[in-house]
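Participant: Have a look at these structures, which come just after this line.
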Structure 1
Amino acid sequence: MTRPDQILANYDYELPIELIAQTPAVPRDHSRLLVVNSPTEYTEQKFYQLPQWLLRGDLVILNNTRVIPARLYGYKATGTAGEILLLEEFTYRKWLALVKPGKKFTPGSEIILSRGVQAQVLERDPATGGRIIQFLLPEGLDFWSWLEEEGKMPFPPYLKDSIALDQQYQTVYASRQGAIAAPTAGLHFTPELLTTLEQMGVNIAYVTLHVGIGTFRSVEAEDITTHQMHPEWISLPSETVEAIQATKKRGGRIIAVGTTTVRTLEGVAQLQNILSVDQLKPFEGKINLFIYPDYQWRLVEGMITNFHLPRSSLLMLVAAFIGRERLFWLYQEAIKKKYRFYSFGDAMLILPTAKLIEPTVTKGQNHNQYQTENMV
């Protein structure tokens, strides 16, 4: 029998269109921060106040992927306009991509791009509905140099009126190119804020998950347990493994920034089937871990995350951390208080003291308090 937490419709909510943030806060760390610091309450802050909620010896783990200018525009020899969204590099100049209009760009089609570059459609990819594309470049033209100059930043489709600059869709610590969307929970950090954390004894470490279609594609299966995530490339380096092990040894907390960081850490822990943190090892490769309620956590103890789209795997991941009903209560609070949602929106900090198994909700009077029964 399907449980309520497994039904797709139970991850829907209505959001006023004006709460979809079109541009980021300036400065970055002046976005709002909803701090979930106990099983029943929350506190409203600004993101630059994050240091007062962290402790000396904590480890904050960030995803250092860098967004590539993955959107390209061209046309067929017949004049039909086309759009390419690069998803994943297979080999040099050979990519998995989404193409619009898909019906017009069948295997064998060629898309004429700028500076004499052509994209040849080799085949359809049944897993994504995308196309395998081979880029043909004039002699002497480097693909990555051309892409940096001619490609467009792949802002999400709900950013319809944004005047954001390309660099505002990169984290300040982005260093490993390969993502087609930003790890948006990290957009709130400034160099000054990171320095403040380090000066107070909070350690910083990095992982890489190149955000792809697995992150942003919506869940369509009514029974969410049957949803399959598209694999994404990750790296958990040895220095981060050592930092995690040292943190746990001294009693510090593992705070993951963003759902992509969460999936990287938990994905490796699952693949390696670790029973203790001492068994964790470095890893590079692909994961397709889908986290939803009833997931058994292995590494992550707290997280920073943005407010996510309805019916998304990201929303289900956060629900697995603090409970679906409680998460939606917090979302309704955020909507009432006009928090900004999605990529350029505000953030939520969920501390280890807030984790609990989904309780039964009762009516409460204090709008900052989530009244519960049978809490674990």
Structure 2
Amino acid sequence: MTEQGFRVGIVGLEPGRGWAARAHVPALRALSDSYEIVGVANTSLASAQRAAAALGLPRAFNDVAELVSAPEVDIVTVTVKVPHHLEVVKAAIEAGKHVYCEWPLGNGLAEAEELAELAKAKSVLGVVGTQARVSPQIEYLKQLITDGFVGEVLSTTIVARGGGWGGSIAQKKSDAYMLDRAAGATMLTIPVGHTLAALTDVLGEVVQLSSVLATRRSTALAVDTGERLPMSAPDQVLVSGILSGGAPVSIHYRGGMPRDGDGFFWEINGTAGEIRVSGPFGHTQFVSLSLKGARGDEKTFQPLEVPASYRTGWPEDMAPGNVARIYGRMAHDLRKGTRTAPSFEDAVAVHRVIASVERAAENVRRT
């Protein structure tokens, strides 16, 4: 590791539609004073070579083992599918590398706890990609709440569309695993998980909850092949509970995209006013959100513009912009010994809420 920057090896980089190519590569290149991408490892050397050539990266590693053991790699970025997170992240930690792992950290709470404990034992920094919590809109919303814009928070409600899980998927090869509840990449774990991370940052922890998980669509159409595939992942997620400050919380995510491009609504009601957060759909980790507020006797909601200071110096596109914000915090933490980036311990906290949602839904089904 040099004083000037950190060298990153990416595991799971698909040029074109892949999340790493869409978000991580431009984010890291926007932070060239802190980071250098040194190479990629995929499921095969040929795949890694194609990715390296397409994106102009200096090296294609034979496999994950070669990448994590390479002396020129300081940080391993893990963007593979959720069922493979445990194996890849463990290999990186065991090799003494710092890790940026995309959310969810593991396929369930037990895997997340195992990885967090291992990172602590090996004294490496584990960062998780819960990007919604560092978006400029969520950061500004948190400041507004802290400054008392709404007064004491009385309650909060979220109604959103999940984007996926709406009866069709674009590609069987890349998307079908998200239909399988056991694979750990569901509407509950991905968009709801990202939003839960942001909500708890803004309003505090969920200390009590009840829930309903329903799979109302038993199949989904793979558009590229025309096949109908079985779906066991929930396409309806309903959570109600109490936050640490005593305010009731209600969340309802529905599978699919909205008809009109208005698919995320979050209202925070307080003694002095209200704030409404809206967006095109419920993947708060990469969509652009807007804020409106009203206080006192005001009868209309007025836009709450995010100050330019929350955006300056970061990519304008929300996907690489939010990922870059986490990488920026990660670099600061590695240099200064701070803990500002979402950590593996933070990921475990969100996984615990999700596990509580799943347990509560099981109890509902049994009764």
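Rule-based calculations on the coordinates, nothing more; no lab input. Predicted, not measured: the structure shown is a model, and the values here were computed from it. Cβ atoms are built from the backbone, for glycine too; each structure is taken alone.
Participant: Work out which structure the value 27, 15, 12 belongs to, where semi-axes √(5λ) of the Cα gyration tensor in Å, for residues 235-338 alone was derived from one of 1, 2.
Facilitator: 1
Participant: Where does the value -5500 come from, among 1, 2, when helix-only ellipticity at 222 nm (-39500 (n - 2.57) for each DSSP H run of 4 or more, over all residues; to 500) is the thing being computed?
Facilitator: That value comes from structure 1.
Participant: One of 1, 2 was used to compute Rg and Dmax of the Cα atoms in Å, and the answer was 20.4, 65. Which one was it?
Facilitator: Source structure: 2.
Participant: While we're looking at this one, here's another question. From which structure (1, 2) was mean count of other Cβ atoms within 10 Å over residues 99-106 calculated, if the value obtained is 26.5?
Facilitator: Of the options listed, only 2 reproduces it.
Participant: For which of 1, 2 does relative contact order in percent (Cα under 8 Å, 6 or more apart), calculated from the coordinates, equal 19?
Facilitator: Comparing all candidates, it corresponds to 2.
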